[in-house]
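Where a number appears in this text, it was derived from the coordinates with a stated rule and is not lab data. All figures in this text were calculated on a predicted structure; none of them were measured in a lab. Cβ atoms are built from the backbone, for glycine too; each structure is taken alone.
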Structure 1
Amino acid sequence: MAAIARRVLFGLLFAPNETTLRDVLAQMATDLSAGNVSGFLKATVAEMPGRDALRQQLAGLTAAYDVTSSLQVMGSSGDDARQMLEVDWYLGARSRTDNAVMLQRRETLKIGMVLKGKRWMVESIQPLEFFNYS
């Protein structure tokens, strides 16, 4: 009986949808760390509010800094088609021209995700200013 309860609990804690959501976000963090702005934005829907401004912010950030990025999903709510996640995101950046200049940010972001076909995509990030490079 205890083994069955553990399996059910494990299934609830590591549901395929949440794992897939985390995979999308992990790839975004990896792309940002690699300076791959187009890869980061590939996970966002074209109609995402502020997407063009985000592209400019990320391009400036990755041009001026070597970036490290990591995240942890703190919570989520929603249904099988839409999810709102609270994500603890860490961003570290070292100047490409002056190693003494560093940025360090850590903030809880609200990230809205939508299921498009069989793929989860980001439809909103709040606050977008987290990714400012200035």
Structure 2
Amino acid sequence: MTLADPRTLFDAVRDHPGAFGFGPSFGEAVAFLVGYDVSTPGGPLTGFREWLAADLGFGSNLTWQALVLWRAFPDEPDRRAVLPPFDDPAVDAVAVEVLFEALNAFLDFHRDHGLDAVYARYSELFPLALREPR
């Protein structure tokens, strides 16, 4: 495994979080991924937020973490009920599972279509989101 291969690293983190110094919680996985993203040249999560928002069809104003939770719990009427830290380990496990499924789907899309396609798809759905400031 190398840092140059995000998918291999993300799969290892999903399967063995303890080997990376944290537990199996959504919050800890997010903290690791944010740290990895900012410390890796090119930021492997660049475009992840835009891909999630385009995939969901809303959320151009949300972080990727919030978008993952919308994807994990789309029918939850009380959004506060699905904010970490979770009291129920089963809910936490669902959030972690959906996080890594979304990461793999994003990496597939990025590999097959490129980052430009991520932003093109996003700008079609949210045309005002990518405008230059006045």
- Calculated from one of 1, 2, distance in nm of label points 7 Å out along Cα→Cβ at positions 101 and 117 reads 4.1, and the structure in question is 1
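Which of 1, 2 yields -18500 for helix-only ellipticity at 222 nm (-39500 (n - 2.57) for each DSSP H run of 4 or more, over all residues; to 500), as computed?
On the way: 1: -11500; 2: -18500.
Of the structures listed, the value fits 2.
When relative contact order in percent (Cα under 8 Å, 6 or more apart) is calculated for each of the structures 1, 2, which structure yields the highest value?
Working: 1: 22; 2: 28.
With respect to relative contact order in percent (Cα under 8 Å, 6 or more apart), the highest-scoring structure among 1, 2 is 2.
Ranked on distance in nm of label points 7 Å out along Cα→Cβ at positions 21 and 53, which label among 1, 2 comes first with the largest value?
Working: 1: 2.5; 2: 3.2.
Max of distance in nm of label points 7 Å out along Cα→Cβ at positions 21 and 53: 2.
So Cα extents along the principal axes in Å, computed for just one structure, reads 44, 40, 27; which one of 1, 2 is that?
Numbers: 1: 61, 32, 20; 2: 44, 40, 27.
It was calculated from structure 2.
For structures 1, 2, calculate distance in nm of label points 7 Å out along Cα→Cβ at positions 61 and 125 and state which one comes out highest. Before the final figure, lay out the partial values.
On the way: 1: 0.5; 2: 1.7.
Greatest value across 1, 2: structure 2.
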